[in-house]
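Quick note: the coordinates plus some simple rules give every number you see, no bench work behind them. What you see is a predicted model; the values in this text were computed from it and never measured. Cβ atoms are built from the backbone, for glycine too; each structure is taken alone.
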Structure I
Amino acid sequence: MSWQTFPERPTGELAERLRNIKYVFSDADGTMLTGAKATVRSDGTPSAELVQVLVELQQAGVQVVPTSGRNRSMLFEDARILGLPGWIAEMGGLLCTRQSSQPEWCYFTGEMEYDPASVRTPHDWICETGVIDEILEHWPGDIETYHDNYVGFEYREVTVAMRGRVPDDEIQQVLDSFPLPLYVADNGYVSKMNGSTTMVDVDMDHPQGVHTYHIMPRGLTKGTGIAEYMRLKGWNRDEVLGAGDSPADCEIAEACGLFLFMSNGLSHPMAEVELARYDNAVVSRLPSTDGWVEAMRALLTCKE
């Protein structure tokens, strides 16, 4: 293990680093949120602690930017309701640098060339290659396109969301056989299946071994998306804390001065491998929302 556990009361170098934090880029589900709700603890019991700490962060001048695999409509509403200044959707592919009734936003597509004047989205370009159909036909009953909390996958704009139980490297082999520079990002295990499914032998309430995958332009990660967002805003790396709970979220550490990994994410077999790559990672004492709230309160204490 090459990381430290986030202490209840940070001291020394960690406290000094927290004192400098002005911006928090945080994953949503499994990190800030439990069960996609802002009004529960990690065990699902009712609580206003997350909302309260978001208010306290705002009062202290710390900006929280949700950074998620969710699509535009979901992140826009999350940020609007919680009073957040901006957001990053689709694993770094859609950057909103100012949340308002007329938000300022742009696409970010990494190494995949994209013409902003196109009437088709980057998501359209990917689907039109036929690669998604190829994946679905290759593993019928084991993988499907993923609908964001009942919002159709076709309403995504940069990435293609899927869920299934197919090894990443096998999906990647199919992607490599198509012309666009694409890769598959594993965004963690599915804790509950929403809507209907084409997968066979899956318990919708307690799925086992089912992952959320994102088919992404190569060079696009939450980390590179955050780096581009910071460039657009002129923010300093040492002033930024990132947070996440999946192996794909560990890429956030590359863009941030400090990275908080939620302890619930350690259940993923690739988590420790990914965390070992970064010397600025700390792991929460508590899971998901409880751990996030504890860390943010510690941050605020360090700034007093």
Structure II
Amino acid sequence: MAVNFQLLLSEIYREVLPLQSQGALAYYIPELAAVNPNMFGMHLRRLEGEEAAIGASDVKFSLQSIAKAFTLALAVSLIGEKIFERVGVEPSGSAFNSLVQLEYEKGIPRNPFINAGAMVVCDVLIDQLKNPKAEILAFVQKLADNNEIRFNEETAESENKFGFRNHALANFVKSFGNIHHNVEEVLDLYFHICSIEMSCNDLTKAFLLFANHGKVFSTGEQILNSSQTKRINAVMQTCGFYDESGEFAFTVGLPGKSGVGGGIVAVHPEKYAAAVWSPRLNAKGNSVMGMKALELLTTKLGTSIF
């Protein structure tokens, strides 16, 4: 029986609406603290091209850590699995900005999605690209088929000004020799990639890369091979939700990535990508309504990767 995805999203929205007042904005980033906390958008896009949307699905928001999936994909496309000589693939089991774990593991971040790991990926991209910021942005624009995607300079500046722990993390990794470039250069790139703004609509197009064996949805261009795509999906499954990744695997059962801007994107390989945006976060830094909406999606469809 064919699924009416528009009705499905409407049903999910009605069921998550009572959660709207739960959670809090990411107040430690001033630009994020100014967002309307009651916003909600959801978009689903199937590989066959069918799509459904509800709410503020075309409103751009700050990607924050969701962007780490794009920088990892670009790094893997450029140097392959050599990237994993400098950053691991294990769940962190601790906060995304933990210093303690880095000392124990001698400057090799647990995975590419914790802050220190994403900084190492940025360091690699500085090696590989002539103009890293412009080329990363162009890469994201290509995946989303939208040349209007931009950095938010105010957000990047705000994160640089108030990101004391991130400055500490970068310097700490540098002290172990796992950041090769100037720390300020690496942090500037890191803060800019986190400041990229996209909508749920944009994100479903871009993340179909991970549902389609590494092919760009709009053009069919092969960016990653099937093995590389599988490995990135595996890291998203086990590490994509800070220290709540196990809970997401348990309740939703899809690879994905979240960000403290309130966005979550998940993919069902060979089927669809789904993105949700709701800015109020739980204690682990994940969107309260977003987590529940995606749990309901896979529950109602009766399918996950498991």
Structure III
Amino acid sequence: MLTCRICDAQGDFPTYRPREMMFGLREEFDYFQCSACGCLQIAEIPENLSKYYPANYYSFAGGRPEGRRLSPIKDAIKTKRLDQVLGKRSLLGSLALTLFGEPELGDHWMLDVPLRSDYRMLDVGCGSGRRPVSWRRSGFTNVTGSDAFIKEEIEYENGVQILRKDLRDIEDRYDFITMVHSFEHMPDQLPTLQAAYRVLNPDRYLVVALPLSSCEAWQVYGIDWVSLDAPRHIYLHSEASMKRLAERAGFRVREVIYDSTAYQFWGSEQYRQDIPLMDNERSYRQNREGSMFSNEQIAAFDERAAELNREGRGDRARFYLYKP
């Protein structure tokens, strides 16, 4: 008899045994999928998760981002330009936008929620801090990141601080919080969302981006589904289980936007052929020219991903969670 850690349902749920294939360790792990809420989850959480996050794990690799201090004038111009985009218009903001173009927002989905340049912003599970540093560079003035797996806390010249903390250990309050492909790595799901609710100011948003098991890729590829990513992805929520969990934590689910990519196909096809994601010679991620895929195949994967997103069957989505 198995017990779902998300909805507490019990039963003889379907079980699976995927391998660690990002780095090609090929170590097997037991997973089961709750028949009540649809959440796919690891049966036993490894005691030492840090061993599966080596130095070349993608959120740590490549060194620290450039977080140099800007001159006060350049900093002010960037903030005014960002204000213009966010709806706080001014003559200087309009001029800055005309002269320098759009802010360098790598995450344009951030504009789907009401934001201000002076909001206190927190990115949870940010690794070395590329996202918070990019926020600061685009004009946001009060930016913090946190990641419990970094070796030490980081303080960038531009004022961005990356805390070596679990979200539950953070006491400050924030106006905007993100968990971008980090929530699925966290063992204590409900306590983590409850902690996010506690530190988020009222009338503000938490955005959670994560892979979903309620997708075509899981049905087609099974244990070779690349986004299963055993054992790092402890939970692969369904849309229903994620909504249920968010509501239990006190949030209102305002919107779910699917944003899966061709990765769900080429990564899974590679795993079927026993090709690890980090294989330097054969993986499309590491060596496109030497991979098994043509440009036409990748284009077809892109088209299929867009179609699945429209149908609500892609393998990734963003949940916009509102705190009243």
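Upon calculation of semi-axes √(5λ) of the Cα gyration tensor in Å, for residues 17-160 alone from the atomic coordinates, which of the structures I, II, III produces 39, 19, 12?
It was calculated from structure III.
For structures I, II, III, which has the highest computed value of distance in nm of label points 7 Å out along Cα→Cβ at positions 49 and 217?
By distance in nm of label points 7 Å out along Cα→Cβ at positions 49 and 217, the leading structure of I, II, III is I.
Using the calculated result 4.6 for distance in nm of label points 7 Å out along Cα→Cβ at positions 57 and 89, pick out the matching structure from I, II, III.
Computed on structure III.
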